[in-house]
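Novice: Structures follow.
Values in this text are rule-based calculations from the coordinates and carry no lab data. Keep in mind it's a predicted model, so treat the numbers as computed, not measured. Cβ atoms are built from the backbone, for glycine too; each structure is taken alone.
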Structure 1
Amino acid sequence: MPTALATLLTLEVPVIVQIAERIMTVAEVMSIAPGTIIELSKPADADLDILVNNKIVGTGTAVKVGENYGIRVTFVGDMTQRITAMGPGGQDPAGGE
């Protein structure tokens, strides 16, 4: 394996597992306090999105691993889609920007 590629493959990138998202007004955000419940429109049994560089690269379901959370991957884009998502201006496997 070429040295440059081997070095590139050792880079660490943040992986985000997103439950859902919601748009809120600034006033709503300012009123958040301990105990506040923020309702999300995504069903509780829906797959969670796996993001790299804020681009979706796959989906999965939440699992418990010992005392931690984990994600069981149910879909992952092909290698080209994952590489594209990690680059600037890339698209996610679902075709979004």
Structure 2
Amino acid sequence: MKKTFFIPPSDKELDDAIIYYNDQFPGLGAQFFEELVKAVELIQKFPQAWKKVGKHTHKLHLKRFPYIVLYIPETDKILVTAIAHQHRNPGYYINRIK
């Protein structure tokens, strides 16, 4: 499987989402993280499976949480460019679509 890298600021977006959900309900942040891990594992297995939103960028919607994962599959790795909430300031990540 290809290695996956969360490039800034997607790494901070992930941390912020976990903290936010844990503040809402104890353990909910862990559930968010588990769903994200499953999504990344699917991306690693089938990097071209999800809709393209740019020349190289793909978008995967999480099932339970209102977040999308923007990523760029490269030959030897996957770059996650955004962990974006779909309803808070939608489109702020548009400059990360390549």
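Novice: Of the structures labelled 1, 2, one was used to calculate relative contact order in percent (Cα under 8 Å, 6 or more apart), giving 21. Name it. If you can, show how the numbers build up before the last one.
Specialist: Values: 1: 21; 2: 30.
Structure 1 accounts for this read-out.
Novice: Could you tell me which structure in 1, 2 was used to calculate Cα extents along the principal axes in Å as 39, 29, 22?
Specialist: 2
Novice: Taking distance in nm of label points 7 Å out along Cα→Cβ at positions 25 and 57 as the quantity of interest, name the structure among 1, 2 where it is greatest.
Specialist: The maximum falls on structure 1.
Novice: Figure out for me which of the structures 1, 2 the number -5000 belongs to, where helix-only ellipticity at 222 nm (-39500 (n - 2.57) for each DSSP H run of 4 or more, over all residues; to 500) was derived from the coordinates.
Specialist: On the way: 1: -5000; 2: -11000.
Label of the originating structure: 1.
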